[in-house]
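Next up, some structures in structure tokens.
Quick note: the coordinates plus some simple rules give every number you see, no bench work behind them. What you see is a predicted model; the values in this text were computed from it and never measured. Cβ atoms are built from the backbone, for glycine too; each structure is taken alone.
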Structure I
Amino acid sequence: MILLLSVFVTAVYLISNNRMGKTYSVKPTPVPKFVSNQDILEGKRLYQSRGCGDCHDVDGSGKTFIDDPAIGTISGANLTAGKGGILNDRTDEELAVAIRHGVGKNGRALIFMPSTDFQGMTNDDVGKLISYLRFATPVDKEQGEIKPGPLGRFLFVIGEIPALVSAEQINHETNHLQNLKPTVSLEYGKYVAATCTGCHGMKLVGGPIQGAPPEWPQAQNITKAGLSHYTEVSFIESIRTGKRPDGSEIKFPMPWQSLAKLTDTELKALWLYLQSI
């Protein structure tokens, strides 16, 4: 039994190491640069509303967001120009590849970068987000530990935590849109809903959250069936206030504080799209 267990553990580590160590060739896409206060503020809003701070902290300096002996220790990078940050060592195009493809410098796969949420981001939105990071205050902070644990590796190998290497899930030949006009439409609602897929799944029907500790609740079904007790007004109100129509609080890990930064147009479009599923 000890021998079989040793072989099993060794196989899990070899397979996971091979997949995590894989490199990808991604053709960089030119990213527009923005300097106006309005565009920098929009980049900041995108950073906040798309949940970047959940892994990279509110100031972009990075933080440890999973620390579990079984799942592993996973930390977001310092995205500032401070000591320990990556900003000075990356071009805008390399940052865009990291955001949308989950691929870092020299083509290496990034660990637990949820790029499936951001693979459809337009060039303009990515450009504004990166421009905001360039203007943000530098923070001196060294990179936290990135060390997938035994259970995290096993779940990754059997397909339960695909986000551990999101680069495996993405079409790296995709042509990115230059921009997409914010409108209350199904197209724009689907664009906004991509932010929700990391926790609620690609079909948005909820279930266990990838890589989450066992004490975390499952993500809820946010399709039309799962939101049957909401109206557009109460849905938007819940996102804004963190309270459901019955008065109960929306608790962690639902990042309603980040989503509250979405505009009225984004939330109305998101509601319209979710109701179409």
Structure II
Amino acid sequence: MLPSGFTVPPLPALAVLLAGVVVAVAALARERPSLTDRTVLAFAPWMALGSAAYVCHQLGVLPTAVAPFASAPAVYGSTFVVAVAVWVGARRTGAPTRVLAGVGLLALSLPVALAVRYGTRDGLLAPLWPSLGLLMACFLAAVCWTGMRRLRVEDARAVGGAGALVIFGHALDAATTAVGVDALGFGEQTPLSRVIMQFAGSLPTAPVLGVGWLFIAVKLVLAVGIVLLLADYVREAPTEGYLLLAFIAAVGLGPGAHNLLLFTVASP
């Protein structure tokens, strides 16, 4: 069920990447760092970094030596290695989460700037619809999170900011995907998402509402449901629970950030 466009990097780059992943995993095993909701939030820029780097790879604006490490799925491993290295170093400072988030934001700004420069240079910069998708995601996530905090107070308190990030990440993915398909004419690459949208297209509401609304509804229901299911796990085993929440947040925030940037700088 992987999206199209996944490639294996050349053997030398793959060997370097695998070695880096092994070293990163060994470092985590040695450090055994604990996770909190603040740590998960500090990793948010890193979740978007991989997606922004992949957009630059799609646009062909990366140096030849760097490009293989930004292809999909290699970019996930590359981001993991760099993020772990920064995290290990940040833990030696007096403000580890701030350092982790700050370096992540700085790193994220580089591929974003490259992509925006490409869009500006080629006259493709079109931020209106992606911005509307972002605003829609913020609204939907706020509604879902507010409802959860009022109806499931203890669960919302347990998952904290990590749970809110999961909901926002999947709201961003859903809203930007709907905008891309219904308003901008982009195709959906993920097979399961295509099935949902094809079903929505067969409904009588399709000429009025488009096909993205059902994908938004499914994503939000799943995101909220998973967060609620993991609340007890977070209470019983915080590090493992927050690790799962971080992974689920990345699965939503990464594609959402990819859509947001790509639709802004490469409008069809």
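Could you figure out which one of I, II the value 1.05 for Cα Rg over 2.2 N^0.38 Å, for residues 43-162 alone was computed from?
I
Suppose helix-only ellipticity at 222 nm (-39500 (n - 2.57) for each DSSP H run of 4 or more, over all residues; to 500) works out to -26500; of I, II, which structure was it derived from?
It must be structure II, since only it matches.
With FRET efficiency 1/(1 + (r/R0)^6) of positions 67 and 195 (r between Cβ atoms, R0 = 30 Å, to 0.05) computed per structure, which member of I, II shows the largest figure?
That would be structure I.
Using Cα Rg over 2.2 N^0.38 Å, for residues 171-242 alone for the comparison, can you identify which of I, II gives the largest number?
Comparing I, II by Cα Rg over 2.2 N^0.38 Å, for residues 171-242 alone, the maximum is at II.
Distance in nm of label points 7 Å out along Cα→Cβ at positions 139 and 227 computed as 3.1: which structure among I, II?
I
Identify which of structures I, II gives the largest calculated value of relative contact order in percent (Cα under 8 Å, 6 or more apart).
II
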